[in-house]
Structure I
């Protein structure tokens, strides 16, 4: 019996102890770690992916990688549950990005395969005119509103990431974004902002 197995039998082990024992190949420690943390891991993944089947699949991948890479866990750098949740969040976000890239690829192929004849000159001119309208309207916003839209809509950041980038509270970032969209709607007309 290994020292970690004896430790697990004697006392209530922490998640850190369980990951360290898992790194030594202790299957019982891994099973106990799974029992202690699986609901939190699945809950986080489900909030990101929404789809229950995909969430379960990603959670399973997280625990498989935790089993295979438990030796990489360093208790000096943080708690085991945080280590697992970071892995879960990354895998879930990777799954979302992969799905989005697949949709974009499908759309690109579908558009390329369209036989419709388009007037590229007219389409390009319309895009330039629309871009100029939006650029002028953006100048009518406050600096804070412009920043909110640039970070969230054009920069692709979530509201919480944009708030961190701007150094403001999350509620402030959401308010600025909402106010900016309302102002743009007034400047451009309701149809333009609703489509974007």
Structure II
């Protein structure tokens, strides 16, 4: 199976009113990392102070960086024919779809949520936040709320679930799987 584990940092707000400030993507073929992508992007609007405090990404850091439209084709190509995976996938897919739609690129990939996956494969943990899952599963600590680091942490959780349950059980957790032949486990 081919996965694109995605994490986005944003200005805050909704996908309609906010913008992406940082993109992190980890490409997995089964459990093997085959590539990564990371970019700060200029959202063209101020980042909310709360979000700046949470992520450490400031208006000054994104000033002069390319806007999302400059990386949209590359991002869409990375996501093509892969299962879109994120920790709380609905948040990331909504922002990604909205930003890509602004660039006249439509995507509706199959999706997998590592929060839901973790609840199924690692029941009974005290918390399923990304940070707490990493601690509970004894994975290496990471730079919280930075896109590539969060994507790498989610990828490690996916790999553990994949090793524990196998490809068929992971496939059962995928939503919007409209092309089962392309993603069929061999």
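What follows is calculated from the coordinates using simple rules that are stated; it is not laboratory data. These numbers come from a predicted model, not from an experiment. Cβ atoms are built from the backbone, for glycine too; each structure is taken alone.
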| With distance in nm of label points 7 Å out along Cα→Cβ at positions 12 and 148 computed per structure, which member of I, II shows the largest figure? | I
| query | Of structures I, II, which gives -13500 when helix-only ellipticity at 222 nm (-39500 (n - 2.57) for each DSSP H run of 4 or more, over all residues; to 500) is computed from the coordinates? | reply | II
| query | Comparing relative contact order in percent (Cα under 8 Å, 6 or more apart) across structures I, II, which is largest? | reply | II
| note | Output 3.3 (distance in nm of label points 7 Å out along Cα→Cβ at positions 68 and 164, calculated) maps, among I, II, to structure II
| Origin of the derived value 4.5 (distance in nm of label points 7 Å out along Cα→Cβ at positions 52 and 76; candidates I, II) | I
| field | mean count of other Cβ atoms within 10 Å over residues 92-99 from the coordinates reads 14.5; which among I, II | value | I
| query | For which of I, II does semi-axes √(5λ) of the Cα gyration tensor in Å, calculated from the coordinates, equal 48, 23, 12? | reply | I
| said: Computing distance in nm of label points 7 Å out along Cα→Cβ at positions 28 and 172 for each of I, II, which one ends up highest? | reply: I
